[in-house]
Structure 1
Amino acid sequence: MRDQVLPTDAPALSAKDVVKRFGSAPVLDRVDLSVGRGEIVVLVGESGAGKTTLLRLFNRMISVDEGEVCVGGQNVHALNPVQLRRSIGYVQQDGGLIPHWTVLRNTALVPRLRKMASPDDLASVALQLVGLPPDEFGARRPGELSGGQRQRVALARALAAEPEIILLDEPFRALDAITRAELVEAVHVLLQDIGVTTLMVTHDIRTALEIANRVAVLRGGRFEQIAPAAVLRSSPESPYVQQLLHRAGEGTAA
C-alpha cells in the first residue's frame, strides 16, 4: 500500500464503539482502539476474548454489527473488500501457504494479484528481509521447510506488496519454544526497522511485551488495559492484568 499513502492526520487503524455478536452474545462489547502510523500494537488475552475477531474486522474478513471500523480514516465498509485485503498484509495462524507452490511463488502472490511490476523481485526482497535468501529457499516448497521457516515465508508474503499495514494472527502459536523465541526477536527487529503499522494477536503476554509499542489486553470482549509495554508491566490496572503478568513471570500476584 506504499502507492496508496495513508492520510497523515488519521490513525492507521481505528475502531470506535464496536460491537460484534455471534448469536446473541457479544464477542466484542463497545470496543475502542486506535493504532498510529508505524506503531506496533499487540492484542493479548485468553481464547474467546475477541482478539482475532477484532483483527479480522480491519480487513473485512468479518463485518461489524455496531460501531465504526476505519483504515486510514476511511470506514472499511465504504471500501472495496478485495482491494482492501490486498492492500493490507495478513498472516494467518497457520501461515496459509499453498503447499504445491514454491516459496517464491507463494511470496509473490499479492504483488501478482495487484499487477505490480516485477512481482518476483518484490518477493525476493521480502524473503531476504525475513532471513530466507531467495537463491537458497525460493525453489523449495512449504513441506520442505521447518515450522519457523514457513512462518517467515508467510511474513514475507505479507510484506512483499510493501503494505503500510500488516495484521498478524498468532504467528508464533504452532512453534516450539526455541524457534518461537528466535522468530519473535527477528520479527521485532524487522518491524521496527521497516516501520510498518502492525496489529498482532497473541495469547502470550511475554511475546506481546517483547514486540509491542503498546499492549491491549482483552477479556470477555472488552479492554482491561491499553498501555505501553513498560507501563503495563509496572502498573497493571486490574487484577486480571496483574494475574496475566504473574503467570508469565512478569509481575507479582495480587
Structure 2
Amino acid sequence: MRGRFGRGVLVLFVLFANTQAVPAACVDPIQLAHSAVSIVRHFDDAERDSHRGYVGVRGTGWFLSPTTIVTAEHVTAGMNLSSHDWKPLEIVDGDNSQVIAARIQRVAGSQAEKLAVIELQHAVSDARSVAVRRDPLVPEEQVMTFAYPTGSLRLVQGRFVRFGDGGKVAGMALLEMYEGENRLVVDHGASGAPVIDCNGRVAAVISNVFTQSFQWGHREIRISTAWGMPNVVSVPIQVLDELQAAN
C-alpha cells in the first residue's frame, strides 16, 4: 500500500502555483534562492501505527540561520518534534535533499497560531538566511510567498489586507493571495512558508487559510473567500522579537 503524508494538526499547506512575475520595484526572487525549503518528517513504524498509516508530515520552512529553520508551530507538532530528542528531518532545496537531526529550539506566540524555531544538529552549507522585518505590515502592501509542492519551488504574490481583530485570528496578519483566478493556490503543504515584503524581508509566516466545503453529489468542493477579502492567515514575524524580549 502506498504511504500517505499527513496534513498536520491544523492544516499543512501546499502551493500549486506557477512562478509569477514580481513587480519591478520588489526584490528579485533569485536573490532569495536557498532561503525557503521543504521540510519532511518520515515516521517510524510505531509512529505510523499511531497516525492512521500516514508515513510522515510535510511542511515549508525558511532559514533564520544555517542551523535554524522557522515554520508554523503546528507543523512541528504534526511531525512529533520535541525540544529534547533529536529526530531525523529531511530538508529539500530544489533538487537537493539531505537528512539532518533536528529538534525544537523554541516556540513563539501567545495566540492559537504560533511559530516554531527548529534547531539543526549541524549547519546547511548553502542555506541563505532571510532578513526579518521589524515593523508591521501596512494595508495594501505587496507581499509574496514561497513553498515546495512535490519538491518544486513555487512563488505566489498577494497583498496584506489587515490584522485580525478578534477570535482565533486576533493579531494575525490576514492576506489575500492568488494566481489568476485561483484563490486556493495557497493550500495544503505551505504552512511555515515565509511572507516576504518587497525589500526581501520576512514579515510573517503562513499558518492557515479561509475556506468553506460543501458536498456536490459524491464530491467535496472547497471554495475560498470572495475577491477583495483575505484568504490566508499568517503569524506576524514580530512574535520572535517578543519572545527574545521576554527572555
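What follows draws every value from the coordinates through simple rules; no lab data is involved. Since we're looking at a predicted model, the values are computed, not measured. Cβ atoms are built from the backbone, for glycine too; each structure is taken alone.
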- Calculated from one of 1, 2, Rg and Dmax of the Cα atoms in Å reads 17.9, 56, and the structure in question is 1
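Can you say which of 1, 2 returns -2000 when helix-only ellipticity at 222 nm (-39500 (n - 2.57) for each DSSP H run of 4 or more, over all residues; to 500) is computed?
Working: 1: -10000; 2: -2000.
Derived from 2, not from the others.
With FRET efficiency 1/(1 + (r/R0)^6) of positions 101 and 197 (r between Cβ atoms, R0 = 30 Å, to 0.05) computed per structure, which member of 1, 2 shows the largest figure?
1
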- Kindly point out which one of 1, 2 the value 1.0 was derived from, the read-out being distance in nm of label points 7 Å out along Cα→Cβ at positions 93 and 125. 2
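P(r) over Cα pairs in 10 Å bins from 0, in percent, for residues 69-188 alone was computed and gave 14, 45, 31, 10, 0; which structure, 1, 2, did it come from? Display every interim value, and only then the final one.
On the way: 1: 14, 45, 31, 10, 0; 2: 11, 34, 38, 17, 1.
It traces back to 1.
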